[in-house]
1. Who wins on distance in nm of label points 7 Å out along Cα→Cβ at positions 62 and 78 among P, Q, i.e. which is largest?
2. If you work out mean count of other Cβ atoms within 10 Å over residues 30-37 for P, Q, which one comes out largest?
3. If helix-only ellipticity at 222 nm (-39500 (n - 2.57) for each DSSP H run of 4 or more, over all residues; to 500) is computed to be -17000, which of P, Q is the source?
4. To test your reading of the models, identify which of P, Q gives 44, 43, 25 for Cα extents along the principal axes in Å when calculated.
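All of the numbers you see were taken from the coordinates with simple rules; none came from a lab. Keep in mind that what you see is a predicted model, and the values were worked out from it rather than measured. Cβ atoms are built from the backbone, for glycine too; each structure is taken alone.
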Structure P
């Protein structure tokens, strides 16, 4: 994804903001902490190798279209907006995954639109916040589970 995000155009109409945005994206892509957390990046090309690769792509696309259609039915406008933003972020991630062939070559004709990049970065932020929350709350949740499993469960109705 880094190659596509580097190639994306960040035109806001303000040259200063454009440079700042490009700089921030590069800082994100080449952040040493992120690189050390994932020294061996995921090889997207392996997803589509083998005889089931094309079928898997089609199935994922079909399911994703269903999710996108369901988002249109959400009643709360705020929820629908945030949901659609997250779905667009997932769709952008899938677009990048689908652009890599079995030989691990990037499809250089793929151009990400500005709203796709925004949605993808927003999605990554939300996922990072969720992982961080689980990491922070994880030990306390584990303790609760241990306590529940070690305590004797008394039936509500005696047998």
Structure Q
């Protein structure tokens, strides 16, 4: 896991903060069976695999959608806001992991291409900067990584951060 640089520039620091928590979330999925990845142990029905699918959709919406880049179709609509959290019977772990990897790759391309002050239009209308989107996505991924901590502990008792990360 990369550490946020103590003296890095703002864009690099925000990007590394986002990326390290993306990796932490993926780490929470390692070693679990297909059944456990789909299993919900909380009243909301959230599963680890559904959370990853949701975060892939969010990456596409905030980075690609906001800044006018092409993206894969995200699996929700105005009629069903929660569908990106659901794992359908035909969806596989491999497919969701691939969807997340593509979302990360496409989001990273936007981050690499733009300056922090470049603007786009968010899905609900306001003009936002890349800086704002990066901060929002760090918050979003951190929030769900915390949820993943709890779900993983309830599934098999595993707790903690990356084993090789001291802090």
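1. Values: P: 3.7; Q: 2.4.
Greatest value across P, Q: structure P.
2. Details: P: 9.2; Q: 13.1.
Comparing P, Q by mean count of other Cβ atoms within 10 Å over residues 30-37, the maximum is at Q.
3. Working: P: -22500; Q: -17000.
Comparing all candidates, it corresponds to Q.
4. Details: P: 72, 43, 41; Q: 44, 43, 25.
Structure of origin is Q.
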